[in-house]
Structure I
Amino acid sequence: MTDLVHSRAIDDVWDILIEVYAEVRADQLHIPHYSVERYAERLARHGKEFGWEAVVAYEDGTPVGYGYVNSLVPVEDRWWKRTTPAPEETLTGLPTVAIKEMMVTQPYRRQGIARKIHDALLSEREEVNASLMVSPANQDGRVQALYASWGYEAIGRSQSTPDAPPLTVMIRPVGAHEQVRAQRAAVDSAEATEC
């Protein structure tokens, strides 16, 4: 059984996030952008940003994945400033939570753990939208397709530094999973009534 633990204090989960990151990115750690040192710099910066929160997934007491988020500054956030083409202010002006990192170790993939982490991260958020960035090359495009199946739509591209991979910027309403469930329940109810 997967246990999910929320944290709003980066110091409480720092070592766990670094450990899981190093395991997931083991084959890429020699690439400067993916080094543990560069990741630690990004993590430290993100951990100071408004609305930072993490969810760590455990199996039998062992951390097997995590995700973390923070709130974006409407319109002016560098998240939006790096996105091309530039999104409309009608989108960037809305309160948005950014999923900055989400990963699961190899032995626990394809078991729904990433979705559980994702949904737990968004479950108590006040923002209207959720946004994330994904490498279109990640697992030959399967990760981006997975996010699309969760209701995310591609709105542009971003590249944080010259040595970073190009990323697809995606967005969806925070409560999209609740809307889908409500629609399915309404269809099921209507079908049951017809029988």
Structure II
Amino acid sequence: MNVNQLGNQMQPNQAISTNRGGHELIDTHEVLSCMINMLEQYQLYDQHIQDPELKSIVQRQSAFATQLYNTIVESFQTGQKPTVSTQVYNMTQNHQFEYGMKPGQPKKPKSSVSELTDECFSSFMLEHTKSLSPLLATTALEMTNPVLRRVLADSVPNFIEMSYEISLYQNKHGYYQVPQLMEQDEQLLLNSYTKAPQQGMTH
């Protein structure tokens, strides 16, 4: 049977049995693979983290991401509303950042696992959550299945919140320093824009 004969025998409804496009199946496959990677790595980090506060963060984020993973898997496979809807992740850190730079030793890659510290593990965690945020957003942009699209889109703020929580933790412990511009330069940037007139509205 040649390709033309095969194409004549297959009707459009036979080619696609559910309202999902091929591109979104592949993209969601990548999302789920990255989430598995995150969850497995979090299990590894949990065994080595020393700070109880960071251990609490990795366990809470892992539990939340596991439930979210299950929700995405169900929506991915059925195309229907999941049994457990997307939840909202609530961090425990306050919103206070410490600004300024403090001198420290130059950084270089660790030469052995025994040298890894909570600073390393929290940085690894931040990389996972930061990479999933734009991946989820990009995947949801052109999704044809409305349920899966909503699940993925609603997940983006949760990974933003997780990333923010880790960055706050790192900042508090001096792992994530936040430099500032000189006041004159800061004001120049802040004042370099002005509001545009609203189009199509009367005053």
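Please treat every number below as a calculation from the coordinates, not as lab data. Worth saying up front: this structure is predicted, and the values here are computed from it rather than measured. Cβ atoms are built from the backbone, for glycine too; each structure is taken alone.
Observations on the structure shown:
- In this comparison of I, II, the computed figure -20500 for helix-only ellipticity at 222 nm (-39500 (n - 2.57) for each DSSP H run of 4 or more, over all residues; to 500) is attributed to II.
- With distance in nm of label points 7 Å out along Cα→Cβ at positions 62 and 166 derived as 1.4, matching label from I, II: II
- Taking FRET efficiency 1/(1 + (r/R0)^6) of positions 86 and 102 (r between Cβ atoms, R0 = 30 Å, to 0.05) as the criterion, the top-ranked structure out of I, II is I, with the highest value.
- For 28 (relative contact order in percent (Cα under 8 Å, 6 or more apart), calculated) the corresponding structure among I, II: II
- Given 0.98 for Rg/Rh (Cα atoms, Kirkwood Rh), calculated: source structure among I, II: I
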